[in-house]
Structure 1
Amino acid sequence: MEPDRCNHNQGDNLVNLVQNIVLVTIILVFAALEIRSRKHEHFHATADDTKLELFMFLTLLAVSQPFIFLVTDKLSALAMPEQRNAWAHLPWWAMGAILLVADDMTQYWWHRASHSPLLWPLHRAHHTAHYMSIRITYRNNFFYYLMMPGLWASGVLIYLGFGNAYLVYIVIKLTVILGAHSAVPWDAPLYRVKWLHPLAWVLERTVSTPATHWAHHALTNEDGIGHYKGNFGNLLFVWDLLFGSAKITRRYPPKVGLQDDLLFGKERWFVEMFYPLIHSRRAHSAMVPGGRAYEEAQVDRHAAQQPAASQARGTGPRP
């Protein structure tokens, strides 16, 4: 292997290594906060929950992202060999702005598109957790991250010389994302303390917070807090404001998860992780060919029909 190419590959590997070390450190800090708050005692997570979250986290760090960065490096070297590190001279603010658009804005649209019938099975696992915690941050289908445009764009930008800027950017982004999923609502004091309200107003319109992101995970929209078809932002909440999907209530939904899981039981972890390679055997599943998401209106109709059906069979509640 040529010395220059070897050095470039070592540089890419270093980016992955440093990012993973930083990520684990941030996770440990938030985990300590959750443990200290004793919130984890109320998760009642199943073995399937733990397997899905653990294996998705490990495959993202050890397989998906390194694979994407390796492929983008090779393809970029073939397509534009003279452009390696060509943008390394850009000022930090320009690199940050480019990353926000190429990675964070595209992730907003990828997340939003993942709530469409076609892509929902790849993102559904993220919403099947009945608790909020840092442990669900990377809980998705295996192919969800492999197809994420922002990761591919980031790989190209690293080739162009954004390696160091990406490390700083990703530390900020991961801190915000983990904080938004954390079982500890760190933003609550901002709403309770009156003199902090101006700071809260700016913060909740700039980045994702527990209040805005928990609403996206809410079990229902009927409580006036849940906003299942909005609040898609990852790092920046600004995208939701710009593209008309924002809802700010400064409240937290009492329950999160999916109602069809309550009605029909949860999917197995390997189905959620590896669909469409593995299909569901559950009734009313989105994770079968031609399957569709179970909308809240359908849940309400199903719940209304159940007592009537039970009474018709003589198994309804007794007076």
Structure 2
Amino acid sequence: MSPQPQAAVGAPLSRVDGRLKVTGQAKYAAEHDVDGAVHAVIVDASIGRGRVTSIDTGAAEEHPGVLRVIHHRNAPKPPYRGNSGSNNPPGRRLRVFQDDRVLFHGQPVAVVVATTLEAAQHGASLVKIGYDAEQPSTDLHGAEPDQPTNYARGDAEAALRDAAVRLDLTYQLARNHHNPMEPHATIARWNGDKLTVWDKTQRVVGTHDELAAVFDLPKASARVINPFVGGAFGSGLRCWPHTVVAAVAARETGRPVKLVLSRRQMYFGTGFRPSYEYRLRLGSSRRGRLTAAVHEMDAETSS
């Protein structure tokens, strides 16, 4: 029996941004023309946990085109006031270039600003960082069991013991990296005490609020522009360290600064879906009424 033709529901609609994208006219974060912009390249930590013990920037600073090398020993100390945004992740807030502590592999430990991208890239390769490395914790089962974010209601263990039917399953999920076509990028420009950034973000309001909080700006003094996103898959839902680094570099040099993460840096410079282990325990009556549920999860984070 041949299938019957199905009528379409509604009418086809053209994407508002479709023509701009397929003709190459859509401008993504790094493609905006900002007069006088210079380039920044991050020097990222080569250890997973420990402290920075030495920074040798001499060769980088002497390289033609390099304007500044910024790190925790010479960087300004922004206020980093609290951000009451509703999408703040649990855990520690990374304050870039504020101290010598390394919390994860790839953490920004310095940034080189230069007149060309090539000069910034080569300058970054000339920065020598010394470390006092510590053993990072890589065991998911080594997590501290009592976290303030843990939630409990009632006596689930007792309900499980009394349940007529019990289910106990464990699932492991591998780490997932987003790697969209457009790498994460920021152009930052200061005009007095007003900050404008062109940023690859899925959540303009969240990035705006975080930048205003980091630099203690009135919200009207911060502006985030992002008309198009070249793929993100969730990796653009936070304000990542490189965005703050670009703003710090722009303020320190007095020039607009463009910072684009390399494809290698996309694996650790922004968020990703970490590896998890879930344990799900359910209890119910014989008729299927749920009487207990325990959902335990261990996941990767920084050290």
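We did not get these values from a lab; they are worked out from the coordinates using the rules stated. What you see is a predicted model, and the numbers here were worked out from it, not measured in a lab. Cβ atoms are built from the backbone, for glycine too; each structure is taken alone.
Relative contact order in percent (Cα under 8 Å, 6 or more apart) was computed and gave 19; which structure, 1, 2, did it come from?
Working: 1: 19; 2: 26.
It was calculated from structure 1.
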- request: Name the one structure among 1, 2 that distance in nm of label points 7 Å out along Cα→Cβ at positions 49 and 241 of 3.4 was derived from.
  value: 1
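I have 41, 29, 18 for semi-axes √(5λ) of the Cα gyration tensor in Å, calculated from one of the structures 1, 2. Which structure is it? All intermediate terms of the calculation are to be shown ahead of the outcome.
Numbers: 1: 38, 24, 18; 2: 41, 29, 18.
Attributed to the structure labelled 2.
Of the structures labelled 1, 2, one was used to calculate helix-only ellipticity at 222 nm (-39500 (n - 2.57) for each DSSP H run of 4 or more, over all residues; to 500), giving -4500. Name it. Mind showing how you got there, number by number?
Working: 1: -16500; 2: -4500.
Of the structures listed, the value fits 2.
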message: Comparing percent of Cα pairs over 12 Å apart, for residues 17-56 alone across 1, 2, which structure shows the greatest value?
response: 2
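Suppose mean count of other Cβ atoms within 10 Å over residues 249-256 works out to 20.1; of 1, 2, which structure was it derived from? Let's see the in-between values first.
Numbers: 1: 16.5; 2: 20.1.
It traces back to 2.
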